[in-house]
Structure I
Amino acid sequence: MKTIVITGTRKGIGQALAQHYLNKGWNVAGCSRGDASIQHEHYTHFSLDVSDEEAVVAMARTLKKQFGQVDALLNNAGIASMNHALLTPASTVNRILQTNVVGTFLFCREMAKLMRSTKAGRIINFTTVAHPLNLEGEAIYAASKAAVESLTRILARELAELQITVNAIGPTPIETDLIRGVPADKMEALLQRQAIRRMGEVKDVINAVDFFIRPESDFITGQVIYLGGVN
């Protein structure tokens, strides 16, 4: 039975991804700052902050003892804050960068170590269309995800010798807590900048993740897919 690690599984996209891979017969190891919201015999939950290095290392050690190896990693956990740059405090900047950049890096580093024996590891990071669209009010969030994209491309090269692919997905707005509170007019303006002018759905993300995880995708690495026709 294969094992997939998914960060941010308490709700939203992460929870849906966890349920999807449980239904496909995978072992799923999830994490969030809170307690588990999924009850399943093949689901293991870790309550931690993804930017806490000691906690991430301890999780990796537990997974090695429990499963021996990890086959795939989905770095879904992330936070956003919509503020004009002149009104963004350093505390918000640090919180976003710690979760989105440091957390993504730590999980890539530790889980890649557990993928070495598989010769077919898959890492999928999450970015955002706020980066290519240069969305006002999202300066730090977009910058954090630009860093994730750079990390994705460089890790794709560094981990290729271990036969681990590293790619990224940039969803368009999906009805989750991440976009709650965004004014309706701003959301409509964003949708008008997409080729396909509708809100994204969880199934769109799952489809892209499935594509990157397929065994036949072993020649695809260092790529970023923005959904909705954003480029």
Structure II
Amino acid sequence: MNAPSKKLPDLVAPESRLYRQVADKIQALIAADGLGAGARLPSERDLSAKLEVSRASLREALIALELSGVIEVRGGSGVYVCARPEATRAVPEAGPGPFEVLSARRMIEADVAAMAARVATDSAIDAILRAVEDMERHHDNYATNEHLDRNFHLAIAAATGNSAMVGVMTYLWDQRGRLWHKLKEHFQTEELRKETLSDHRQIFQAIANHDPAAAKKAMRAHLERVTRTFSRG
């Protein structure tokens, strides 16, 4: 008789995402300080220091709280309480935070661009160029620009000739959920849009020149620029 198989231990449940932990701290602070609807929260700098969290983590938490109706972020004015502490709602699970996704993209996309520069065919390079030119023509249209930005990055992945790379990049792009779009809505700038177009041109040129080192450097610089902009606001 075969010995009964041992039951494998359950996987340890992942901890709550950092932005949700920070959001809980902010709600606790609102309650402890007796801040009612309409009250203004301390500045991001002061909140970051008080909660001992990075500016990026704080910003993700504030966006999550805004989506759940607890606070309102008013550009150029500050952050205000929308709901009474006793009426606050749990922060919904909204997938990875925007800065988590950007961190993963910096690691992966830089190497994807380098790989594309090594092996891209003429037709693949043409596809990347079309994506760049489409973005340049429609950079003022947010909805269209988002779609075209996606096309650009996926065209680079496709240029590697590796379908798994396309799958990875599609997954990463699809993680840009509600938190990302709200963050971009608040903190995207015309300067960043122009710099993005310039960055994309540099990335394309490095790939067209079959220069892996330059392509990797250009992609990393592009994503670091986006991260800095959304961190500082």
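Can you say which of I, II returns 23 when relative contact order in percent (Cα under 8 Å, 6 or more apart) is computed?
Of the options listed, only II reproduces it.
In terms of mean count of other Cβ atoms within 10 Å over residues 67-74, which of structures I, II is highest?
Greatest value across I, II: structure I.
One of I, II was used to compute helix-only ellipticity at 222 nm (-39500 (n - 2.57) for each DSSP H run of 4 or more, over all residues; to 500), and the answer was -22000. Which one was it?
II
Which structure, out of I, II, was Cα extents along the principal axes in Å, for residues 43-146 alone derived from, given a value of 48, 25, 21?
I
Suppose distance in nm of label points 7 Å out along Cα→Cβ at positions 99 and 123 works out to 4.3; of I, II, which structure was it derived from?
Only structure II yields this read-out.
Out of I, II, which one gives 16.8, 50 for Rg and Dmax of the Cα atoms in Å as computed from the coordinates? Walk me through the intermediate numbers first.
Details: I: 16.8, 50; II: 21.3, 74.
Going label by label, the one that fits is I.
The numbers here are math on the coordinates, done by the rules we state, and not lab data. All values reported here derive from a predicted model rather than from experimental measurement. Cβ atoms are built from the backbone, for glycine too; each structure is taken alone.
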